[in-house]
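Presented below are the structures under discussion, each in the form of structure tokens.
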Structure I
Amino acid sequence: MIITKADMKKVLAGILKDSQYRLAAPASNGKKIDFLEVADVSHVIMDDRIAYKSPKEFFFPRCEKLFSFSDDGAVISEQEKPCIIFGVKPCDLEALDVMSKIFMQGKFTDPFFASHLERNLIIGVGCQEKKKGCFCDLLSVDMSYSNKCDLFLENSHDDYIVRYVSDKGRDKLSAFTPGLAAFKNTEYTPPNNPALSLPQGETAYFDQTNINWDELMETCQACGLCSFICPTCHCFDFKDVEQNDVSCRYRIWDSCMYSKFTLHASGHNPRDTKTERYRQRVMHKFSYVPNNVGTSACTGCGRCIRSCPAGVNIRQIAAHLMEVKA
């Protein structure tokens with residue numbers, strides 16, 4: 001199935017007119033391209049540029065009111081209208097899949113993340129070229145295609161080729177896209193042989209005398225930008241605020257790069273230096289999460305590399321660790 005980009009904008013315009021949904025897409029915030037909620041399809045960017053941040057915030061908000069509680073009991077906060085997110089690149093689709101496994105597998109499920117994932121719809125778009133700092137190919141992410149979304153659009157000059165539709169996507173998007181109801185999913189097996197991985201146990205990288213973590217982290221400023229801009233980072237804290245005699249609990253993003261993140265009430269901090277904290281970040285991406293959920297927590301989007309004010313390059317660090325252990 002083929003749809004022109006002009007017709008795709010008409011589809012997005014139809015979504016905007018529908019009172020059931022919000023629409024988010026890559027758009028300019030005046031300085032950068034970002035995933036923003038839009039009210040006019042003319043603001044939607046459909047070229048091959050990658051957004052400064054991923055659409056993670058529409059599933060895991062930076063600051064989310066979870067519930068309020070008083071003497072009468074607790075009340076779960078109402079969520080915003082569901083959102084259709086357009087233009088999500090394969091690396092970010094992979095990141096959402098990683099987040100889904102982290103928040104929804106195992107003994108405990110995060111009901112707030114699960115609700116966002118169930119309510120929102122994702123329209124993915126393939127990349128035509130690798131961007132500066134990108135290394136998705138080293139993490140077995142196909143930049144041109146992904147089936148981890150509701151509707152996937154492959155770039156073809158002025159057209160999009162529709163390659164994948166979930167059952168949920170077909171049911172919800174058919175009203176806006178003629179012919180979608182009859183569309184059949186394309187069978188696809190994603191690659192799963194990442195060239196960048198740390199197969200050894202953590203102690204091997206902690207105790208290895210020829211891995212100089214202090215030298216690797218010499219320029220790091222411990223600003224935490226890499227964790228906030230990463231599409232899979234999910235550290236958070238809770239904050240309780242009293243408003244008009246009602247207490248509200250918020251979940252807010254946090255960063256493992258901050259010195260107080262692991263500070264105990266006793267005053268002891270098991271990761272007291274930036275070197276220890278960044279080592280934890282690298283091991284979490286390439287060792288701990290793969291061991292726990294079976295997939296890397298880095299998707300090679302390159303955002304941390306492009307944005308780091310000190311030039312820290314997680315791809316080079318991971319590659320160095322692999323060479324040392326070879």
Structure II
Amino acid sequence: MTPSSNKKSDLPLVTIVMPSYNQARYLDKAIQSVLDQDYPNIEFFVMDGGSKDDSAEIIRKYHESHSERLVWWTSEKDNGQADAINKGLKRAKGEIVAWLNSDDIYLDGAVSKAVKVLKENPALGLVYGNIKSMDMDGQVFNEITYKDWKLKDLMAFRIIGQPSVFMRREAFERVGGMDTTYDLLLDPLLFMRIAAQYEIQYIDQFFAVARFHPEAKNVSQARKYGDDAMKIIEMMPNDPDFREAFQKNRAKILAGAYKLGAHYLLDGGAYAKSFGWYMHSLAYHPPTALEELTRLVFAFFAMFLPIDGLKRKYLDRRAVNFAGEKYS
């Protein structure tokens with residue numbers, strides 16, 4: 001049930017953008033998770049990239065029945081997820097903004113909890129919470145909890161769960177939005193840039209559930225994440241937002257980049273290359289690499305042993321975790 005509009009005037013407007021392309025299988029639950037939020041002052045946009053499935057019909061149905069909340073949508077060709085998010089947030093009127101991918105869902109009360117902290121702390125540019133992981137059938141198989149990370153941590157590729165992030169629109173616009181010159185690590189780079197300009201804060205509550213399925217980028221393009229990490233590393237020493245922190249934390253940052261690349265290479269089945277990247281991480285900063293000791297050892301043995309069945313059983317529970325946080 002949509003909350004009564006008479007409570008809106010005292011609360012900041014929140015804009016939520018949902019980029020989507022050919023995700024009809026998951027779209028219904030994703031949209032419903034936004035509409036079911038108990039926070040009363042939401043404007044919701046769905047940015048469909050011209051899907052060939054039934055996405056447009058699903059979005060139209062919800063727009064017709066919930067136009068007071070799902071206030072605008074489009075279905076037209078775009079230049080990918082980042083382009084859709086940038087276009088959507090250019091229309092935003094909300095003081096607080098977020099995006100939710102169309103295969104993920106918000107948990108009950110997520111928006112209210114994030115807004116409360118942002119209202120109480122005007123200096124914050126961004127807040128983030130914990131996420132759960134589910135498979136393509138909606139079965140939750142993991143919980144990921146984070147820590148109260150700051151700029152130097154994000155620069156070392158401590159990856160926070162994007163569905164749990166809420167930002168001030170001022171912060172998003174000040175750093176230039178999503179940088180579309182990057183293919184995969186666009187959201188970590190955005191959060192780094194915001195952390196360089198604003199305070200950020202961790203909220204130890206679960207905000208969202210991220211879905212893992214074969215078409216998801218973190219699965220289908222796993223081997224390419226290291227390329228983006230190295231591209232960001234090359235940029236950092238020359239960027240005034242990052243130069244000083246990079247010089248002070250160079251070894252940890254490089255170790256973090258190689259660990260992230262190794263993690264995804266292992267997921268993508270590139271065992272030898274994954275092990276090599278773990279060795280680079282170990283050389284730069286052993287404690288960083290050893291946070292994934294189990295995966296490092298797995299990468300080594302996977303180069304020599306026929307363990308594909310064990311590999312799938314193990315990796316299917318990975319849920320994109322780069323720092324040794326809680327696994328269920």
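Every read-out reported here was derived from the displayed coordinates using simple, explicitly stated rules and does not represent laboratory data. Predicted, not measured: the structure shown is a model, and the values here were computed from it. Cβ atoms are built from the backbone, for glycine too; each structure is taken alone.
Which structure, out of I, II, was Cα Rg over 2.2 N^0.38 Å derived from, given a value of 1.06?
Derived from the structure labelled I.
Starting from the value 3.6: which structure in I, II was distance in nm of label points 7 Å out along Cα→Cβ at positions 70 and 102 calculated from?
For distance in nm of label points 7 Å out along Cα→Cβ at positions 70 and 102, the value 3.6 is produced by structure I.
With distance in nm of label points 7 Å out along Cα→Cβ at positions 78 and 142 coming out at 2.7, pick the structure among I, II it was computed from.
II
Identify which of structures I, II gives the largest calculated value of distance in nm of label points 7 Å out along Cα→Cβ at positions 174 and 190.
Largest calculated value belongs to I.
Output the label of whichever structure in I, II has the greatest value of FRET efficiency 1/(1 + (r/R0)^6) of positions 206 and 302 (r between Cβ atoms, R0 = 25 Å, to 0.05).
Evaluating FRET efficiency 1/(1 + (r/R0)^6) of positions 206 and 302 (r between Cβ atoms, R0 = 25 Å, to 0.05) on every structure, the highest lands on I.
I have -7500 for helix-only ellipticity at 222 nm (-39500 (n - 2.57) for each DSSP H run of 4 or more, over all residues; to 500), calculated from one of the structures I, II. Which structure is it?
Derived from I, not from the others.
Consider the structures I, II: one of them gives 16 for relative contact order in percent (Cα under 8 Å, 6 or more apart) as calculated from the coordinates. Say which.
Numbers: I: 19; II: 16.
It traces back to II.
Rank structures I, II by mean count of other Cβ atoms within 10 Å over residues 30-37 and report only the one at the top, that is, the highest. Don't skip to the end; give the middle numbers.
Details: I: 14.2; II: 19.4.
Sorting by mean count of other Cβ atoms within 10 Å over residues 30-37 in descending order puts II first.
One of I, II was used to compute FRET efficiency 1/(1 + (r/R0)^6) of positions 54 and 126 (r between Cβ atoms, R0 = 25 Å, to 0.05), and the result was 0.95. Which label is that?
I
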